[in-house]
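Before anything else, here is the set of structures, which you'll find just below.
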Structure I
Amino acid sequence: MIGWAVLNPPTLEAILRLISYLQDGEPALAAALDEGVLPLQGICPAADLMDLLQRGDAAMEHLKHALSTTTTTALLGYDDVVFSPLLPRPGKIICLGLNYADHAAEGGHARPSYPSFFMRSATSLVAHGMPMIRPQCSTHLDYEAELAVIIGKRCRHVDEDNAYSVVAGYSCFNDGSIRDYQKRTPQWTIGKNFDSTGAFGPTFVTPDELPEGARQLRIQTRLNGTVMQDANTSDMLFPVAEAISLISGCMTLEPGDVIVMGTPSGVGAARSPQVWMKEGDIVEVEIEGIGVLRNPIRDEAPRL
């Protein structure tokens, strides 16, 4: 049974934090309020976050206006919501490797002069609260706390001075990695694309709620309550504006594309002894001002 509460209307600022959740099995859009979750069907012209981003600034302004004129509304409790990955099927998921000097060093890599880019697929994504899956073929499932940048405008050849104008918002990402497969080839793609290993969400936060470029934000991973990674987004070697400029110099970025900005030191593979996530573990990625992404770990079900 879904619990409902009738509360005062949300403030205009409340819509700047959005979530994706499942309604009748399909991704839907809601505003994340302190008091609960506000479904946006009938308020927002867009079916989901991808639709909203593709509709452009006018749709966001329409949504702001609609919420500002709402008189009363019914809210869902957070515990009653089944989350969906923030963008279930992004057009592109572009990831940066070795974007923190201390993480590069702990893996035996020199400080890079150019980012190590790789791609993720939509089938690797998993929502907040849903299990990240350790596959049958490996026990080497590692965590990586990362900042996710969501693109809001179609662009190419963006210079750094204008890069923030194409950012729609930010979120949390856990770049779960199957380390032994990652190291089997010079390309990292295979170890980064196992099903349900890339946790994404829960909250979409617009840039005006954060420091420019999401700098100076504490970023952590906690495994079963123990802090494993603890750094600051200002430590990134290639910050958001530079990453957008470099990527857009090679390819067109489109609304709903995601850039995943790399992880700091403290990963399980670099520890002695190494730490791998296993069935029953709980992993949390927290980024200051954005939220907490929490996932249990489950082993892949055996094939019949």
Structure II
Amino acid sequence: MAAADSEKSRLDEAARAGWLYFIAGHTQDEIAKMLRISRASAQRLVSLCLAERLITFRLEHPITACMELAARLKDAFKLVYCEVVPSDAAAPQSVAGIAERAGNMLELMLRGDKPVIVALGTGRAVRAAVERVSPIDRPNHQIVSLVGNISADGSASFFDTVGRLADVTRSRHYPMPLPFLMSSEKERSHMLQLEPISKVRALAAQADLRLVGIGQMDQNAQVLVDGFVTRQELFDMMRRGAAGELTGWAFDAEGHIIDAGTNRRLTSIPPRVPAAALTIGAAVGKAKVSAIRAALKGRLINGLITDEATAAAILGK
């Protein structure tokens, strides 16, 4: 039994070294420092990872610690899907690992012949996931945006995802041609009644998969950094108890959507509560822990892709 445990541990370390080398892009010297081993040992682990076919183009070896954290998250929050990837100690905010897994999930779904509808949020993790999808000809699928991607100054978001995914899959796509926020509730109500917008929203309601980012609500909030809300609007939502946001919809520490402030002028499609279709949040980092936990508690998502460090913090480990 001890020999079996030793072999499992050895393969775990080889898989970890392989992930750091082939996916995170670290050198063998850097891996040696991170794992606190010699460079020769790091080289042997990377070679073992290849020899045992633990990695091809994607990491195939289920690292035990990650699997255990994923199982605990699924049980604690009644999730239907959960993936936990190894943390990159040298770049704790890196989305490379979660993007690889999310991209793999998207590609597997889109490679099927059965027509599917995929609804996408915006943000760095979702964009990075879409960029990992290999070209494939699937014109029967439909890709739809959950988010109005025009900022207050009229510029489009750099992190738009729908057009990019449509380019590599040849799928029909439906952007949300609206400002992220309207100037008033009345204007929002009028715009949502327009027939092209109604059709996009109806299609999104039928989505087989929703992939979204989860944002923190603090002075580094992505909705502020990307110019979708002003500092005053952000602080107003923080005073109202905002702990995080999902496609722009601010929610409190219990995961309840806040019925006030920018939420009343937001054009994004609201989350279904509880999430019905597979709704996966992809997020990583210490700053996002409280936002992810709140989204899980409020059942705004029923799936999660994150890393070891973030998963452990969510669980309070």
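Values in this text are rule-based calculations from the coordinates and carry no lab data. What you see is a predicted model, and the numbers here were worked out from it, not measured in a lab. Cβ atoms are built from the backbone, for glycine too; each structure is taken alone.
When mean count of other Cβ atoms within 10 Å over residues 89-96 is worked out for each of I, II, structure I gives the greatest result. A value of -12000 was computed for helix-only ellipticity at 222 nm (-39500 (n - 2.57) for each DSSP H run of 4 or more, over all residues; to 500); which of I, II is the source structure? Checking each candidate, the match is II.
A value of 5, 12, 17, 24, 13, 10, 9, 8, 3 for P(r) over Cα pairs in 5 Å bins from 0, in percent, for residues 121-160 alone, calculated from one of I, II, originates in structure I. Once relative contact order in percent (Cα under 8 Å, 6 or more apart) is computed for every structure in I, II, the highest value turns out to be that of I.
Assign the value 3.1, calculated as distance in nm of label points 7 Å out along Cα→Cβ at positions 169 and 217, to the correct structure from I, II. Source structure: II. If distance in nm of label points 7 Å out along Cα→Cβ at positions 137 and 281 is calculated from each of I, II, which structure is the one that comes out at 2.0? Structure of origin is I. Which structure, out of I, II, was mean count of other Cβ atoms within 10 Å over residues 193-200 derived from, given a value of 12.4? For mean count of other Cβ atoms within 10 Å over residues 193-200, the value 12.4 is produced by structure II.
When distance in nm of label points 7 Å out along Cα→Cβ at positions 49 and 65 is calculated for each of the structures I, II, the largest result comes from I.
Check the numbers for Rg/Rh (Cα atoms, Kirkwood Rh) across I, II and tell me which is largest. Result for Rg/Rh (Cα atoms, Kirkwood Rh) over I, II: largest is II.
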